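Read through the structures below before going on.
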Structure I
Amino acid sequence: MKTRLIALAAMAALGSGSALAQKAGDWQVGAGWLHFAPQDSSKPLTFTSPVAAVVPGSGASVGSSDTLGLNLTYFVDSHWAVEGVLGVPPKFKLQGEGTLAPIGELGNARQWSPTILAKYYFNDGDAKFRPYVGLGATYVWYSDVNLTPGLQGALASRIGLPASALSATTAKLDSSFAAVFNLGVAYQFDPHWGMAFSVSYIPLRTTAKLTTTARGVPVANSEASLKLNPIVPYLAVTYKF
């Protein structure tokens with residue numbers, strides 16, 4: 001009788017382990033906190049027309065931002081997986097530095113950066129705790145780009161527009177592909193529910209291209225290059241099915 005009970009307990013333990021297993025064909029969804037922390041630097045604001053000129057000592061910095069992240073993972077086998085990550089587009093604020101510091105906030109924009117990763121999970125598929133590494137790519141573009149009245153006034157003054165002129169400045173940010181380097185850990189509570197924490201690094205840069213108009217007529221163009229290079233922590237609750 002005792003031998004039979006031991007055998008049944010062993011079978012139950014094996015069964016519970018296999019139920020936790022991440023195996024070929026499994027899908028997993030996740031949602032949680034996605035944080036963007038730019039490790040930024042910038043080049044001086046430069047007028048490209050009507051006369052090429054650099055605004056001495058000018059610079060800008062990008063603030064960090066938080067948003068809701070969503071991910072979907074497909075396990076090719078117990079170790080390899082493909083994951084797509086998308087966040088609700090976070091809003092970033094651009095602050096003036098150097099000679100632009102007195103202006104304060106220069107503008108803001110929303111960033112779209114859907115990402116795809118190839119991930120390798122360590123430990124066996126039935127382990128509760130599994131570190132992983134990932135490598136992938138993202139395509140980044142920007143929407144809702146707005147410049148503050150302070151920056152627009154400074155640009156108008158810089159090119160000598162009279163106070164009475166109806167001037168305005170608009171901006172566009174270049175879109176681009178970028179590599180994504182990722183590492184993290186996953187913990188499985190039961191056959192379905194788990195948690196994951198990862199940190200990604202994205203070598204990312206963009207160029208802001210500004211057009212200043214007076215009474216609707218373009219009178220000047222300027223640009224500034226920004227190196228963003230964000231570190232992106234992601235903490236998510238996951239569900240496997």
Structure II
Amino acid sequence: MRYLILSDIHGNCEALREVLKNAPPHDEVLFLGDLVGYGASPNEVVALLSELKITGMVRGNHDKVCTGIDPGYHFNTNALASAHWTRDQLTPANLEFLRRLPQGPLRIDDIITISHGSPMDEDYYILYENDAFVSFQNFDTLLCFFGHTHVPGLFVLEKSPPAFYYILPRDDFFFHLELDGRRQYLINPGSIGQPRDYDPRAAFCLLDTDTAILSFYKTKYPVEEATTKIRQARLPEFLAERLFSGV
């Protein structure tokens with residue numbers, strides 16, 4: 001089975017289209033949350049995702065706030081403004097689709113768990129080694145895919161001999177890793193719609209369970225088109241500017 005792993009699209013249909021165009025052949029899709037928020041094309045990204053063969057998906061914190069499940073008191077001004085705008089733009093059908101996204105973590109099979117944030121709390125950020133180490137205690141599959149931070153990378157827990165470390169994929173972005181059953185992995189594919197690793201390209205992963213190979217990818221997309229839509233919608237200027245720098 002070849003899984004395409006997508007996360008943090010954030011209403012950026014230009015980035016999502018380019019990822020789907022350039023993604024290697026795959027059988028099914030796993031989605032890690034935050035389909036909307038920040039970007040100016042919420043209905044378009046819901047439509048694109050709905051056309052895919054999705055094995056499992058979970059909601060993100062922006063999906064909750066944009067649909068009114070969460071009031072967003074913890075959001076900053078820009079995030080909350082975009083959430084309110086997004087809620088007004090969503091069609092009734094798409095609003096209901098987003099409200100029905102399940103809470104993570106979600107166990108896909110004996111190998112894979114998916115979550116938006118940490119498997120111990122869907123809104124908790126896995127940023128540092130201590131966050132990851134605690135999160136490893138909250139899933140029992142070989143792999144757990146997560147998003148939320150918009151930064152690609154993976155934490156590895158070795159059982160014998162005991163070891164714990166972090167791998168940051170190379171900047172050239174075509175990075176393969178052979179998985180090992182003696183280890184557990186927390187894997188972040190990065191963000192499609194709003195990268196924050198100082199690289200504006202859209203990020204995603206491919207998992208081949210037959211060969212036990214995990215691949216990280218990045219692809220360019222027409223950032224100018226996405227930012228023009230943000231400005232035309234009169235969303236905060238910062239949300240447009242950050243797409244050029246990937247921060």
Item checked: If helix-only ellipticity at 222 nm (-39500 (n - 2.57) for each DSSP H run of 4 or more, over all residues; to 500) is computed and equals -4000, the structure in I, II -> I
Notebook entry, point to check: For structures I, II, which has the highest computed value of Cα Rg over 2.2 N^0.38 Å, for residues 123-210 alone?
Noted result: I
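Given structures I, II, which gives the highest value for mean count of other Cβ atoms within 10 Å over residues 59-66?
II
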Notebook entry, point to check: If distance in nm of label points 7 Å out along Cα→Cβ at positions 99 and 147 comes out at 2.1 when worked out from the coordinates, which of I, II was used?
Noted result: II
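Suppose P(r) over Cα pairs in 10 Å bins from 0, in percent works out to 7, 27, 22, 16, 12, 8, 4, 2, 1, 0; of I, II, which structure was it derived from?
Derived from the structure labelled I.
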Next item on the list: Consider the structures I, II: one of them gives 2.7 for distance in nm of label points 7 Å out along Cα→Cβ at positions 75 and 155 as calculated from the coordinates. Say which.
Entry: II
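Values in this text are rule-based calculations from the coordinates and carry no lab data. Remember, it's a predicted structure, so these values are computed and weren't measured experimentally. Cβ atoms are built from the backbone, for glycine too; each structure is taken alone.
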